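Structures are listed in the sections that come next.
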Structure P
């Protein structure tokens, strides 16, 4: 049986060769991260560093190692002008924007890193934006990154689980590749991922129940009421505490993932990062036939005001997101 590798898939696509080259560089970096994750404690790379990132979170050794791998390998892509990472305070310039324009890469190098010690699935999330038209001939600035999610030309994630899988959109649907560890090739295993419109699953951290806004509480309470409640069916609740793992389940078999605003920090829109997590995942979900919502509108249309901006996140099966929209509008 013939197989399609990521390299072949990218070469057959209609995207510019320099964008394909950059996607290939990200994938190459994730192969190296996958190898480091598999080594775990045997590689003496487990545990915390004792430092904090710009988000005020304790950095794991693998967080920093993964960040360094992506910075080094992605810089080799000629079309890349600059990078930004959840682990870094500001941007990492690579080269001036040439006459053909360039690309901006954003990434969360190791999402869910709190799960490393307990050997639960973690991942890498990435987003690619075009450089602005007025950036030719100059170095990229932080302001050049502040584009709405609709501007993304590519988004994807890699989940490091029992299998290492790359889920990718180039703006025309979503496909999945599985890493063959023997030859380190990404093999196309699902050319058209699609989220069912209806579902009986949802993912949310129930420990925060008392902090949710009324529309979210109403939604979850109705789901938990089961077949006797207003929804008329039993729901399962799933929560891995790794956005990559939770959203991967939603894209694979349907459901809704929620990390909404809560009243503990009323002036902060949410916990997750718009540029590194919410926007790339929202594009993937929408391209797979689902929908996304931040409590006021589509995630991908949210105005961007800062590199480390936070967002409320609700995404998944269309019917569930429509219901959440209705509850927020009531």
Structure Q
């Protein structure tokens, strides 16, 4: 059995990790830590784990955990992991960081967008960006995996096939993304109070969202040139789910729906967790709720010469904890579907 530790287990992402790992046949939860709930039983914080998780939340000490477990999941806000992870720890255990500290390869870019210093830049080159369907071979031998963000997972999976094939003009990419409230995390904020967001929708961090450079970095790698795009996130009054509507000009206006479908099948037909919808059927967040699936549909707009791509994920699963477990499975040579074959909860 793979021994795991979850640092930051009482946040929404941490709770989802606990839920998934409880059903994993090849891994066990050895330690859970929480900065704000030290000494408290986990099942008292989340009653759904009553008679399932008897563990008490411990104080986090990565040096000690590295001696005791095979992999540590770090589910903490940005700016913390980079202060705690070092090469000594990585010689003893594997790390899957669900925060943003190791996703962006440029220290300067990270500090510019996250407004904080990066304390371990020497690890940026080693860290593997854990977008499983595109980085599987690199993940296999990784000691440090940077789990992608939720918006970025949906956006990048939606666009990479057509970016790589050169079918779209990368200077015209616009991503309109909508997320449920859990994407904001568990920390209290007036903007995510029930009375502030129920029965309302709003765009936020326009032209300044921190996931922008992450999306551009990964698309640029496969495009073979610098990609700059417009990314607008929106908060919608649902608990979980992300829907990304992506727009770009086609480089060849004679391209048909069938041509685009062949491109997506080329890259995704054998991917268990990626489901391409039928023509004129477009993803809905409820179709992927509580699952590790990513659904994608697309439309060729002959009138404007645009390609429209719609992607949907559960932000807490494929956009965070599910993808983290998928990464763990690959790192330890397991079938990557292990523990993740939950059918979406549609209703």
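Computed from the coordinates by the stated procedures, all read-outs in this text should not be read as laboratory data. If you're wondering where the values come from, they're calculated on a predicted model, not measured in any experiment. Cβ atoms are built from the backbone, for glycine too; each structure is taken alone.
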Subject >> Answer label among P, Q for the case where distance in nm of label points 7 Å out along Cα→Cβ at positions 133 and 229, calculated from the coordinates, equals 1.3 >> reply: Q
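Once Rg/Rh (Cα atoms, Kirkwood Rh), for residues 173-252 alone is calculated for all of P, Q, which comes out largest? Mind showing how you got there, number by number?
Details: P: 1.12; Q: 1.05.
Comparing P, Q, the top value of Rg/Rh (Cα atoms, Kirkwood Rh), for residues 173-252 alone belongs to P.
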**OP:** Work out distance in nm of label points 7 Å out along Cα→Cβ at positions 277 and 293 for each of structures P, Q, then name the structure with the largest result.
**Re:** P
Original post:
Given a computed value of 136 for volume of the Cα convex hull per residue in Å³, for residues 85-220 alone, which structure among P, Q does it belong to?
Top reply: Q
Original post:
For which of P, Q does distance in nm of label points 7 Å out along Cα→Cβ at positions 69 and 269, calculated from the coordinates, equal 4.0?
Top reply: Q
